[in-house]
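The next part holds the structures, each set out as C-alpha cells.
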Structure I
Amino acid sequence: MLAGYILFFNRKERTAFFYDQKVFDQFEGKLDLEAKLKSQAEADRKLLDSMASLMQSGRQDLNATYQQNLRQSSQNYQQLSEKYTSDIWKHINGEVANFGREKGYDYIFGASGNGSLMYADSLNDITGDVIKYLNEKYK
C-alpha cells in the first residue's frame with residue numbers, strides 16, 4: 001500500500017496546451033461547413049440578383065418581396081453561421097477530451113489570447129498534434 005501511495009504522489013502530472021483558434025481555423029470540419037454556408041449564401045444571392053434584375057426592368061411590385069428576402073437571407077446566414085460555429089466547438093471539445101485520454105494527459109489548456117493562459121513553454125504546445133488528430137478523426 002505504501003508503494004502505491006508513493007507512486008501516486010511522485011507521479012508528475014502531464015499537461016499541455018494548444019492554440020484553440022488555430023485548431024478551429026485548420027479543422028477540416030470547419031472548412032466543410034464554411035463551404036456549405038458559402039453555397040447557401042451564393043444560392044440566396046442568385047435569387048436576390050434575379051429579383052433586382054426584374055425590378056430594374058420595371059417590376060417595382062417586387063420591392064417589398066426583395067427587401068423581405070434580403071432580410072431573411074441575412075438572418076439565415078447569421079443563424080447558420082452561429083450554429084455551425086457552436087457545433088464545431090462542441091466537436092473540437094469532445095475530440096480534445098478523447099485525445100487527452102488516449103495520450104495520457106491530465107490537463108490540456110486552450111490558449112485563446114484572452115488571458116486564460118498567460119504563459120506556457122513552447123515544448124508543451126500540442127496544437128499541431130491536436131489539428132492532426134481532429135482531421136484524422138474527421139475523415
Structure II
Amino acid sequence: MTIVYVMRDGNGAIHAVCAGPQENAQEAIDDQDPAVLKFIADPLGVNDSFPDLYKWQLWLAALELEPPIYKADVLASIANMADFSEKDKETVRIMIEDTQGYKRADPRIGLLAQVMGIPPGQMDSLWRWAAEIQPV
C-alpha cells in the first residue's frame with residue numbers, strides 16, 4: 001500500500017494524482033483504491049465517453065440482443081404509449097427514423113432504451129459494442 005494525493009473536480013471525480021503532498025491535493029488515499037486505479041488507467045476519461053452511432057449501428061446491435069429487438073416493434077410500442085401526447089410520439093418517431101446518428105447522452109436514448117427494455121448499464125455496453133460494427 002502506497003499513499004498518493006488526489007485532486008478532485010466539482011463532481012468528486014479524480015482529476016490528478018500526485019506522489020507527494022501538493023498544495024491543491026484534497027486527500028491522501030491508497031494507490032490501490034478503485035478510483036485511483038481507474039484514473040491512472042484512463043486519465044482523460046476516454047473509456048467513459050461514448051462515440052456517436054450511425055442509426056444502422058444501433059439497429060443492427062438491437063438485432064443481436066436475445067430476443068432481438070426490431071425497430072418496427074419499438075415504433076409500435078411508442079405509438080401505443082397512452083401517457084405520451086401525439087406530438088411526443090411523433091418527436092420520438094422522427095428521432096428514431098429520420099436521424100442520421102445517435103448520441104448516448106441524448107435523453108431520448110434513455111427513453112428508447114426503456115421502451116426496448118434495456119437497463120442503462122446494458123445500454124452502455126451495447127452502445128460501445130455497436131460502435132465497433134463496421135460496414136461490409
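In terms of mean projected area of the Cα convex hull in nm², which of structures I, II is highest? Display every interim value, and only then the final one.
Working: I: 12.2; II: 11.5.
Largest value of mean projected area of the Cα convex hull in nm²: I.
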Quick check for you: by relative contact order in percent (Cα under 8 Å, 6 or more apart), which of I, II is greatest? I
Working back from -13000 (helix-only ellipticity at 222 nm (-39500 (n - 2.57) for each DSSP H run of 4 or more, over all residues; to 500), computed), options I, II, answer is structure II
Computing mean count of other Cβ atoms within 10 Å over residues 54-61 for each of I, II, the value 17.0 comes from structure II
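All of the numbers you see were taken from the coordinates with simple rules; none came from a lab. Values in this document were obtained by computation on a predicted structure and should not be read as measured data. Cβ atoms are built from the backbone, for glycine too; each structure is taken alone.
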